[in-house]
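Heads up, there are several structures right after this.
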Structure I
Amino acid sequence: MSIPTESIGSIPRSRALQTALADHAAGRLSEAELMKLQEQATADTMARLEGLGCPVLVDGEQAKPSFLTYPLVGLTTLVPDGVVIPFADGHTRQLPRLTSGPFRYKVRAETYLRDALRHTGCPVKQAVIAPSALSLLYPADAIAGYPRETFLSDLADEAEADIRGCLEAGAHRVQLDFTEGRLSLKLDPSGGLLDDFIALNNRVLGRFNQDERSRIGVHTCPGGDHDSAHSLDVDYAGLLPKLFRLMAGNFYIQLASEPDPERVLRIISDQLRPGIRVFVGVTDPIDTTVETPEEVRDRVLLAARYIPVDQLGTCDDCGFSPFADDTSTSRDLAFAKIEARVRGTALASRALGL
């Protein structure tokens with residue numbers, strides 16, 4: 001037995017792939033040519049992760065436009081003036097706005113998973129976007145003939161199908177990206193929006209049985225884009241007790257970039273329940289300094305003081321460059337941090353006698 005360790009999802013795209021994406025957007029590269037380059041990038045990403053000793057692989061989201069918007073590619077009922085997400089360094093990301101229903105995913109994560117599985121015999125985790133994030137597509141002033149509750153019903157059906165398709169395709173684990181959880185407390189400090197998010201996600205998770213939930217996880221972080229976060233200043237104490245109400249078997253929690261990780265661990269310890277595993281972040285993707293395996297080991301050993309070892313895992317705080325146009329982090333830096341996480345987790349396992 002050893003402490004499990006997993007990547008979150010995104011790996012920075014290579015310069016060649018970045019150029020190809022720009023060329024495709026400008027009409028200088030065909031869809032078929034882009035897809036071929038993305039497939040090559042996926043194979044390279046998985047081979048490098050396997051070479052680092054990662055027990056569970058990810059495809060690095062090399063073919064996704066972002067962790068958030070992949071279901072929307074090709075959808076014609078959107079306009080680009082939706083919710084604005086501000087980051088600490090002053091830059092923003094803006095979601096599209098839905099203009100009519102019914103809402104349907106154009107692309108499912110299962111597509112990426114099946115492509116990834118062709119390149120390896122190792123276990124593969126698939127990240128999907130949480131329905132709560134996509135609920136932000138619906139405008140505050142409503143859509144004529146398409147009530148919000150009808151939209152949420154459609155969204156829940158689509159999110160369930162997204163998760164179930166990945167489970168049935170053979171995902172080792174399916175991870176819901178829930179970065180909007182902490183952000184919601186900045187948008188609505190009363191906690192009402194967070195309550196709505198939790199209720200919607202549980203509306204979907206409640207459709208899965210216990211065995212299926214053991215393969216489903218939820219990831220939370222304060223965002224990571226162009227080396228900046230959107231909600232690191234929001235107190236985790238407002239999020240974590242509600243986060244652990246989610247009906248998932250695994251929780252991936254950003255921790256390495258927290259100013260007081262031991263305080264967060266105490267909150268987590270108070271929320272633990274039987275049958276779940278908590279993967280704590282031990283590397284910070286937006287910090288350009290590469291952690292040493294010994295630093296990772298010490299972070300794991302600290303976590304083990306608060307989380308039983310049989311319920312503990314490790315991860316990176318967040319995905320690396322989760323938006324395809326983010327060039328702030330290099331692939332080599334990301335792989336160096338992942339290697340430190342893998343090696344440091346192994347050191348901690350040995351130190352704990354596992």
Structure II
Amino acid sequence: MSTLTDLGLPGALPDRDRVALRRWLLASIIAVFFAVAVGGITRLTESGLSITEWKPVSGALPPSSDAAWAAELEKFKQIPQASTTHAGITLAQFKWIYWWEWFHRNVARTVGLVFAIPYLVFLVQGRIPRGLRVRLAALPFLTLGQGALGWYMVQSGLIERISVSAYRLTAHLALALGILAVAVWTYSELRERSAAEQHEGIHTSPRWRAALLSAATLLGITVLSGGFVAGLRGGKVFNEFPLMGGQVVPPGYATLTPWWSNAFENPAAAQFHHRILALTVTALVLVLAWRAREAALPQSVRRAVMAFAAVITVQLALGITTLLLAVPIPLGVMHQFTGVLALTAALVATQRASA
């Protein structure tokens with residue numbers, strides 16, 4: 001368990017610095033949420049391959065003339081997706097998908113600046129505790145890596161495929177969740193405990209800490225399994241619940257070899273696994289919330305567990321609705337957004353139990 005003293009200052013972190021760091025981290029968390037939501041829109045509108053080059057600096061500016069737009073469209077028409085998913089695309093239609101991908105990339109650039117500039121300012125001012133310098137330095141560097149990984153993902157859909165690799169898409173999501181986890185955990189860690197909490201005299205037992213960590217880990221796996229569902233367009237098959245094709249285990253579940261590849265390359269299997277994981281983690285969190293009502297827990301932990309249960313219940317209901325309606329774009333984006341929100345709630349609950 002860490003305290004503010006453990007984070008590297010002789011005594012408690014000055015309140016002015018603690019508040020400033022928390023404001024920066026909150027802004028960073030909001031920026032990541034926004035980037036994830038825009039990324040979801042980009043994927044669901046099939047816009048992610050509309051920009052076929054990676055220009056980290058000059059790419060921040062859009063085409064500025066009719067000739068430049070025509071050149072971008074011509075580049076797009078050279079990739080397989082242009083003659084399949086976007087067959088017969090007009091310049092006006094191309095601009096629509098281009099703007100989404102351009103916006104997504106610029107949101108990502110903005111997230112990097114939100115992480116990097118305040119970090120450097122706080123570091124120069126000596127306001128970052130010694131024990132947090134390396135951890136917080138990881139945020140701008142991981143965001144830079146996220147940009148490179150995003151381009152690596154896009155490359156997979158430019159030559160032989162009509163969509164990006166589900167493996168690379170899920171890796172892109174995983175790194176975004178890793179960045180979010182660092183920011184959320186540190187933000188919660190820097191929370192000032194109220195006088196009532198300090199005199200409460202109740203500590204979270206190791207069993208509760210282990211249970212919440214297990215629930216958070218299982219939820220993280222569930223969210224990543226959703227990345228494979230998205231990458232394989234698995235939400236477009238078996239749009240029914242609770243059965244799939246009239247069966248518990250869907251038809252075509254294990255058609256690929258080797259057998260393990262079904263989980264990552266078979267849309268039916270990916271959706272089935274995502275369902276099982278979602279139902280399991282929701283049941284686990286609801287049991288924890290039920291037991292938390294009477295358990296000897298600090299009030300802050302109990303409230304965090306209840307919030308976790310509320311968000312994950314909404315997420316399950318939203319996921320089922322999204323599936324039954326064959327993934328309309330608004331619901332698909334909301335489902336992805338709420339999944340990240342549920343993971344945030346899980347991290348907060350786990351950190352508070354560890355404090």
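Derivation of every value follows stated rules applied to the coordinates shown; laboratory data play no part. Note that this is a predicted model, so its numbers are computed, not measured. Cβ atoms are built from the backbone, for glycine too; each structure is taken alone.
A value of 12.4 for Kirkwood radius over Cα pairs in Å, for residues 163-218 alone, calculated from one of I, II, originates in structure I. Source structure of the calculated read-out (Cα Rg over 2.2 N^0.38 Å, for residues 115-274 alone, 1.40) within I, II: II. Source structure of the calculated read-out (mean count of other Cβ atoms within 10 Å over residues 139-146, 11.4) within I, II: I.
Which one of I, II has helix-only ellipticity at 222 nm (-39500 (n - 2.57) for each DSSP H run of 4 or more, over all residues; to 500), as calculated from the coordinates, equal to -23000? Of the structures listed, the value fits II. When Rg and Dmax of the Cα atoms in Å, for residues 211-338 alone is computed for each of I, II, the one that comes out at 15.9, 50 is II. For which of the structures I, II does the calculation of Cα extents along the principal axes in Å return 68, 55, 33? Source structure for this number: II. For mean count of other Cβ atoms within 10 Å over residues 131-138, the highest value in the series I, II is held by structure I.
Taking FRET efficiency 1/(1 + (r/R0)^6) of positions 155 and 299 (r between Cβ atoms, R0 = 30 Å, to 0.05) as the criterion, the highest value among I, II goes to I.
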